[in-house]
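Please go over the structures that come below.
Every number in this text was worked out from the coordinates using simple rules, so none of it is lab data. Values in this document were obtained by computation on a predicted structure and should not be read as measured data. Cβ atoms are built from the backbone, for glycine too; each structure is taken alone.
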Structure P
Amino acid sequence: MNINLRQLRLLEATSRLGRLTDAADEQAISQSAASQSIRELERTLGYRLFLRIGRHLEPSEAGRQIMPRVREILALVDGLESPQQEVIGGDFHVAASVTVGCYLLPHLMAEFCRRHPRVVPRISIGNSGEILAMLEKGRAQLGIIEGPATHAELEIGLWRKDRLSVFCAADHPLAPHRQLDLEGLGAQRWIVREPGSGTRQVFDSAMQATAIAPVIALALPRQEAIKQSVLAGLGIGCLSALAIADEVATGQLVELDTPLQLVRNLSWIAARDRRTAGIVDTFLELLREQSAP
């Protein structure tokens, strides 16, 4: 079987990026050469590697099955360039859900780069569902998400706990009492994250446990939009305590005691074949060091 590394790198890049044009640019070859290379690889293997969905290429079932082995081969070959295991460097792409990406990951990445100056960091931010999809398609080396998650093809591990906070504006009628009882949960207008986010999953689960259907006034994908809507008097909000710490400290927002169970897990995600990469395991060691809330 005549397969070369250039073909495998193009195959991996196309699977990760979803567009042959982008993969060709990354591998510094023309689109026509990239297209010919994929066709030759498919002829050699005897099956299709990609399906065209609109403007994007999605791996076929066979393509998905062989991708872990392709990445393992490339990781082993790349390891020949740095035989010293203690040398950690190269591109490192971490995808994180919003709270982690805004309030925790920048400091973690800065510490990681201080320890390993050869690392070239990249950060992507999305909701938990989007992060899982990125890891599934190999478009990031590590993910950190909020809320529960399971996936047959990805390794998911607990990192630390995070507390969600229910809050209102300082001039809201609830602010002087700082309390919201069980009966009051259903009487409020709620401003929360969009469906698919880890924060929303935890909020919905906590409300379901009380058998109360909340009145969702606004579902927004940005934490700043939720905070500003609460400050404007449109309702009360629910976000990570990390996200509102500054506004609580200045007195703009007030945290409310409620009967809701709003403690959640923050978890890391890695493709099973990527865990052998030294840079991923080294970053996970840093996560374990800084696991306390």
Structure Q
Amino acid sequence: MSRLNLDTRGALATMAASAASNQAGAALGARAFGTLGPAGVVAVRQFVAAAVLLPVARPNLRRFTWAQWWPTLLLGVVFAIMNLSLYTAIDRVGLGLAVTLEFLGPLAVALAGSRTGPDLACALVAGAGVYVLVLPGPSSDYLGVGMGLLAAACWAGYILLNRLLGARLPGLQAPAAATAVSATLYLPVAVVLFLQGRFGLAGLGFAIGTGVLCSVVPYAADLVALRRVPPRFFGLLQSIHPVFAAAAGAVILGQVPAPHVWVGIAVVVATNATAAGLAAARAARLPAPVPAT
């Protein structure tokens, strides 16, 4: 077996571990909802992420220009809303369904603006998958579903803002600064919870575990993986998140998905993998840039 194959397999294993860590962390966070609520768990998660990312990235905030600040501030707001809406959805409709709905965000970005037949077919199949996943009816929790879709919209915004900031700030400076912005927005939540005496040892421990498993571990693992595999593989492997979320919900929270939920998850995951593959194929066909002379 060649060294390249070993490196690629190692990177794929790292990405799978990152996804498992992310979803296990979300499940741990749900264990703290009873004492801290979704907003409290998000607050602690953002504090942990900021405490790790700021010393690592060391963004020089005083030297940021307005062209760098405005998308950073917007990304911080997106972080704040995305995490709160996702955790609210998890609290109401379960981990597997919430994460699968959130996953529609990157799928929408992959399909946006495309008019090709295969991409339009992917959009239709994804819509059918969501219908099967939710099976709307009188007992459906539409607020929980809506929160999952809001998280999806925020994830799409996160992708677009990250692309913009990637060209304006080096390394992890943008996500580090944006995480600090989001953590600042959650300071009032932490103060209220502290005054109410709700920072119990168990709930705080679960929330800190969420911050480590959902932010620290995935950031480090994804950075390692992206150095070893092409971006198209990275996009394809993100499709495993809803599956891992459903598994974490079943094992850690006892949320065993109904058969139709598993079918919907499978349809959305397969659609996303197909859309990512089509996007990678199109990118491979683009002519290489002509070097400047």
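Brief remarks on what is shown
- Value 1.00, calculated as FRET efficiency 1/(1 + (r/R0)^6) of positions 66 and 178 (r between Cβ atoms, R0 = 30 Å, to 0.05), assigned to which of P, Q: Q
- For Rg/Rh (Cα atoms, Kirkwood Rh) computed as 1.06, the structure of P, Q it came from: P
- Structure responsible for 21, with relative contact order in percent (Cα under 8 Å, 6 or more apart) calculated and labels P, Q on offer: P
- Value -13000, calculated as helix-only ellipticity at 222 nm (-39500 (n - 2.57) for each DSSP H run of 4 or more, over all residues; to 500), assigned to which of P, Q: P
- Among candidates P, Q, the computation of distance in nm of label points 7 Å out along Cα→Cβ at positions 90 and 242 that gave 1.8 used structure Q.
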